[in-house]
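See the structures that follow.
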Structure I
Amino acid sequence: RFFIEEQKRQAEVELVSGTLRAIASKRKGPFSVNTPNSIAGVKGTDFVVTSKRRASFYFVNSGEVEVEGGSSSVLLKERTMTENYQGRKPILPVSLKENPDLEAALLKAMEMTSVDIPPVIKESALFEEILARWNINYAHYLADSGRYYEAETALKIAHALTARDYVRSEILMRIANIYSRYFHKPEESVKYYKELIEQYPDSVYYEMALYNLALSLYEMGKEDEARRYFERYLQEFPEGRYRYGVEYYLKNR
C-alpha cells in the first residue's frame with residue numbers, strides 16, 4: 001500500500017507481507033517503508049525488505065536505511081542487513097561481504113523483485129530458507145558469545161521463515177534449550193519441548209526433547225507429570241541414549 005502526499009513531498013509504503021525492492025533517489029521529503037514489526041527511513045537507496053509473520057528483514061544494496069523497532073534503531077549502509085522480530089530492536093548491521101549466504105539471499109531477492117518477473121519467482125521459498133538457515137547458524141554464534149536474548153530472537157525469526165518440518169523441529173529444540181540452560185525458565189522450555197513432541201514425532205530431536213521435557217517438569221516440581229514422561233521415554237526408547245539417566249530418576253525420586 002502506498003501513501004504519497006505531493007504537497008508535503010512525503011511518501012510511505014506499508015508492507016504487510018511479502019518482499020519489496022525499492023530504488024529511491026534522494027528526495028526532499030521523507031520516504032519510509034513500514035512493516036508490522038519495524039519502520040525504515042530511506043535516504044537515496046536501493047534496498048530490499050521482506051516481511052513474513054512476525055519477522056522483518058532489510059538488505060541495503062546501496063545508500064543508507066535507518067531501521068527502527070522496539071524503541072531502538074540501526075543505520076544500514078551499503079551491502080549490510082538487519083532483521084527484527086515482533087517489534088523487538090533490530091540486530092546490529094551484518095556485512096553481506098562477510099556472509100556468502102546473506103549475499104546469495106540478497107541476489108535471490110533482487111531476482112524475485114525484477115520488473116521482468118523471472119522464473120525464479122517460483123523459487124521464492126528458497127530465499128526464505130536461506131535466511132532461516134543463516135539465522136540458525138547466527139543464533140549458535142550468539143549463544144556461544146553469551147548473547148542469549150539475541151540468539152532466541154534469531155531462532156524465532158528462523159521459525160517464522162521456514163516451512164520445513166525438520167528445520168522447525170531443530171529450531172524448537174534450540175529455543176527450548178536456551179530457556180532451560182541460560183534463562184533458567186523451565187516453564188518456558190516445557191512449551192517448546194511439548195510442541196516439538198506433539199507436532200514432529202519423526203524428528204531426530206524427538207528423543208532428546210522427550211527426555212529434556214521430563215527433566216524440566218521435574219525441575220518445576222511437577223514430579224508426577226515428569227514421571228509419566230520418563231516412563232513414556234523408556235517405553236518408546238528402551239535402549240535409548242538417556243535410559244540410564246531415566247532409570248536413575250525413576251528409582252531414586
Structure II
Amino acid sequence: MPFRLGKQLAYLAVFILFWFGVVSLFYRTSIKPVPTCYDNIQNQREAGVDCGGPCATVCVPANVKPIELVGQVIRFSPDPTHFSLLARVNNPNTTHAARNFSYSFFLYDASEKLVKTYSGASYIYAGEAKYILLPNVPLPGVPFNTVDFKVESAGWLPKDTFIGPPFLTSSNVTSETEGNRITFSGQVTNKDTVSFPRVAVLAIFRGQFGQEAGASQTEIENLLPNGTLPFSVIHPSVPNLDIAGTRVFVYASRP
C-alpha cells in the first residue's frame with residue numbers, strides 16, 4: 001500500500017472515531033432515556049424490575065400469595081332502602097404485609113350483568129385475617145342478586161417494616177336499645193408504643209343461631225400510647241339479636 005494512501009486511511013479512521021465519540025456522547029446525554037423506577041427495565045442497580053436499589057418499591061418474592069377472601073360476602077339490610085356488605089379477608093403470608101391494598105365489591109343482577117361497583121383501600125399485617133365493611137349504602141336503582149369481592153393490588157412489604165397488628169384492646173362494652181336502634185359503647189386502650197391517628201372499631205352482631213345479623217363501625221382519632229378513648233357503634237335494631245354474642249374488632253394502621 002502506498003504511504004500516502006495509508007496515511008489518508010489513518011486520518012479517515014481517526015475522523016470516524018472522533019465523530020462516533022461525538023455522536024455517542026450526544027446520544028447518552030441528550031437522547032438516551034434516563035433510567036427511572038418506572039421504565040419496566042431492570043437497571044440503575046435495581047434488585048428487580050423497577051424495585052429495590054434506588055427505587056422505593058420493594059421487590060416482592062415470587063412465592064408471596066395474594067390476599068384471599070374467606071367464605072362469601074355477607075349482605076345485610078338494616079332498613080328497606082339501604083344495605084351493608086361484610087367481607088373477611090386473610091393474608092396467608094407470614095413474611096410479608098401490605099401497608100395498602102385496593103379492593104372492590106361487584107354487584108350483579110340475575111343475568112350476571114354488573115350493576116354497581118364499590119371500591120376502597122385498606123391494609124393488612126403478616127398472617128392477619130380481618131373484616132372489611134361497606135356500611136349502610138343506599139340501594140342501587142337496579143336490584144342485584146350476587147356480590148363478588150376482589151383484591152386488585154397490594155403494596156407488599158417485609159413484615160419487619162410494617163409490624164402488627166398493634167396492641168389495641170376494647171373493654172367495658174355495653175349495649176342500649178332505644179327505639180329502632182341499638183348502641184354499643186365501650187373504650188379502646190392503646191397498649192402500643194406509638195400513637196394512632198385513626199382507629200376503626202367494628203361491631204358484628206349475631207342472631208340467636210350464631211349467624212352474622214348485622215355490622216356497623218365507627219372511628220376514633222388520635223389515640224396516644226397508654227391512652228384510652230370511648231367509642232359508640234350505632235346500628236338499626238335487628239330482631240332476635242344475641243347481644244352477648246356481639247364481637248368488637250379494633251383496627252389501626254401503624255404509622
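Structures compared: I, II; top value of relative contact order in percent (Cα under 8 Å, 6 or more apart), i.e. the largest, recorded for II. Taking FRET efficiency 1/(1 + (r/R0)^6) of positions 54 and 94 (r between Cβ atoms, R0 = 30 Å, to 0.05) as the criterion, the largest value within structures I, II is that of I. Kindly point out which one of I, II the value 50 was derived from, the read-out being percent of Cα pairs over 25 Å apart. Label of the originating structure: I.
Where does the value -14500 come from, among I, II, when helix-only ellipticity at 222 nm (-39500 (n - 2.57) for each DSSP H run of 4 or more, over all residues; to 500) is the thing being computed?
On the way: I: -14500; II: -3500.
Corresponding structure: I.
Only the coordinates and a few stated rules stand behind these numbers; no lab work does. What you are looking at is a predicted structure, and each value in this text was computed from that prediction instead of being measured. Cβ atoms are built from the backbone, for glycine too; each structure is taken alone.
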